[in-house]
Every structure is written in structure tokens, then in C-alpha cells.
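No value in this document is a laboratory result; all are computed from the given coordinates. The structure presented is a predicted model; accordingly, all values stated were derived computationally and were not measured. Cβ atoms are built from the backbone, for glycine too; each structure is taken alone.
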Structure I
Amino acid sequence: MKKLGFKRRRMGITDYDQRYKLVMSGKHRMVIRTSLNHINIQIVRSEKSGDRTLVSAHSKELEKMGYKGHCGNCTAAYLTGLLCGYKIKKAGIDGAILDIGLKSATKGANIFAALRGVIDAGIEIPHNEKILPDEKRIRGEHIADYASKLNKEEYSKKFSNYIKKGLKPEELPLHFDEIKNKIEEIV
């Protein structure tokens, strides 16, 4: 008779082998979770009673700082990572290990844009430089280039949310610089 696996594993929520290795390392874990519309980053310490979140940052916090872009893209991931990195520094934590859960490690993914933001804030996290997205992608230049190539009808259809918020997609790299400076001023 076959033994039934843990419920969270059956549901595809937790990889227990990976989690065991991360918890047994004794280091803080930087947990990055992404959805289509948001990025959530937490510094977690594992204790016998369960995981304890020490620091967190969510892409919704960017909106409070005046960010008008989409909160689930590469630009927002980097800015959320930068914000979280400064919060981590303020909490007196100097390093962690990356926990991406069940996500695939795809080069240039939003998870690694967030990682780059945390690293740029001065936090030590072991990683391979090859997997991080390039500066142009982080600044949103690929979005600006794409928007400039569209005709008026496609432009207004594909970027309606940007336009509603008062941001032209061609201006996303400049807006990125503005929000990045605000984050650095807060710290």
C-alpha cells in the first residue's frame, strides 16, 4: 500500500526537500512570491514554532510612493526588491538565502529582478550574475520601445491602465528613476 504524501506537497504548494535544506542552513530566507499583479518579498526566520517574518515589502507600497506603472512587471519587482533591501538593512540583517518556492529559475524573471533590487541595496545573497535581468529591462525600456512601435488604436488598447493612471509607457524609464530616487531618499 502506497503512503499518502503531505497535503501541501499534493497541492503543489511546498517542496519539502528544498524547504528542509533551506531551514537547516540556519540562515534567514528571502522569500519572493510573484503573481500577475503583485510582488511580495519577505525575510523569514525559521523557528520551532513556525516561520517568523522579520521584514516584508509589497509592490502595493510603490503605489503609495507615486508609482503609476503595473505592479507585477520587472520594473516593479526591482523597485520592491530595492525597498525591501533598505528595510532589511534598517532591521540589522546583512544577508539571507533565496527561497523561490516552486517557481522555475528562469533567467531574467521577475523573481531575479527583485533579487537584484535587494542586492543593489547592499544585502548579501548568494546568486549567479548570469540569471539577473539587464538594466534596460529593469528600467522598463523594453516596454517604452514596444509602446513607441504601436499604432494609436493598439497603443490605447494595450496601455489603457497606464494611461488611466497618468503615465505614458514611453516615460516608464524616467518614472522608474523618479521612484528609485524616492526610495533612496526615504532611507
Structure II
Amino acid sequence: MQPLIDNARTFGQRPEEFAKLAEGQSPQVLFITCSDSRVVPALITGARPGELFELRTAGNIVPPYASEHPTSEAATIEYAVEVLGVRDIVVCGHSHCGAVGALVRGDDLDAVPAVRDWLARATPRPAGAPEDPAVAEGVQSHVLAQILRLRSYPCVARKLDQGQLTLHAWYYEVHTGAVQEHRPRTDRFEAL
């Protein structure tokens, strides 16, 4: 913890680097990814402050849209699309994902009921080989399911229909740093 505290103390000593950020934000991309500490969107993309609007959830789950019971995830997506006017949404899954791995293996999560109930929103259950520690196939199928879920959000569907929004399905390998994108033409994840 101490190195983080030390950096935070010196971070604010460069106000000239951050003054422009007070004028507002206009990110072009909503980046939806896992809460996993090994996945750092700005590091992966090289984004600077203000360039990415981030949504991080356990297992990069996009919950079902339900206007009568809004979630913070739905509010973040709606704000990014309607208010900030993002042009792209990336759903980025990652190798060695504990959440997706638990789903693929069918782990007993009764000891962590909030986790169990959150992961229940990940339907359909991701396909994949339970013995694969990277859970690559499971994560990739899960990312595609989240892209489909995004399409059911009214604001996303409307912007897609108007040609004002593009969805991207990414897979990040934590052990190599490689990023792949799903290519609909081949129905495969391929290098960016």
C-alpha cells in the first residue's frame, strides 16, 4: 500500500497537467471490462485521462436492461451513449478470468452469495473447457453474449440503427499482453 500512497502524494503536485480536465470530458469510447486488477484499460489502450469512459464489473457482465429496476451499469451505459455521445463501446474480456472460470466450471459459490447472484446474470452460461486455466473459449463466448445484451439497451439499439455507434468484442491475454478482436466475417477472435 505504501508505494500507492507515495505516488498519490506526488501525483497532485503537477496541476498544470490536469487543469484542462476540469473543463469536462468528451471520451469517444465506453470501455466495459472486468474488475480484475490485472486488466488496466488505459495501459492496454494507451489512453490518457478523459479518453475512455470505463465500466468495470465482475466478469465484465452487462446486466439485462430493466428500466423499472435500473442498475448502476445501465446508468453508466446510458450516460455514455446519450450524454457523452461515445461512438464506440468495447467489451473486453480477459484470460484467466476468475468469474468466467467459475461459470465454466460450475463452481459452488454459496460461500459468496453476492458473487453467485451477480454471476447468475451472465446467462447463458459460457461454453468452454473447464480444464483450460486461461478459459479462453469461455471468456470469448461470454464477451459475445455481453455484446448481444448491450444491443437490447434502447439507447444502444437506437444509436446502432442510426449508424452512430459501433460495438467491439475484445479478448485480452493477461499472460502475454496480446489483444484480439472478434471479426464477424470469420466469427473468430483475431489480433488487432
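Values for this structure:
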item: At a computed -9000 (helix-only ellipticity at 222 nm (-39500 (n - 2.57) for each DSSP H run of 4 or more, over all residues; to 500)), which of I, II; result: II
item: Structure responsible for 3.2, with distance in nm of label points 7 Å out along Cα→Cβ at positions 46 and 86 calculated and labels I, II on offer; result: I
item: Distance in nm of label points 7 Å out along Cα→Cβ at positions 22 and 110 derived as 5.6 - corresponding label from I, II; result: II
item: Structure (I, II) behind the derived value 2.3 of distance in nm of label points 7 Å out along Cα→Cβ at positions 14 and 126; result: I
item: Among I, II, which structure scores highest (criterion: mean count of other Cβ atoms within 10 Å over residues 78-85); result: I
item: Per distance in nm of label points 7 Å out along Cα→Cβ at positions 30 and 150, the highest-valued of structures I, II; result: I
item: Ranking I, II by mean count of other Cβ atoms within 10 Å over residues 38-45, the structure that comes out highest; result: I
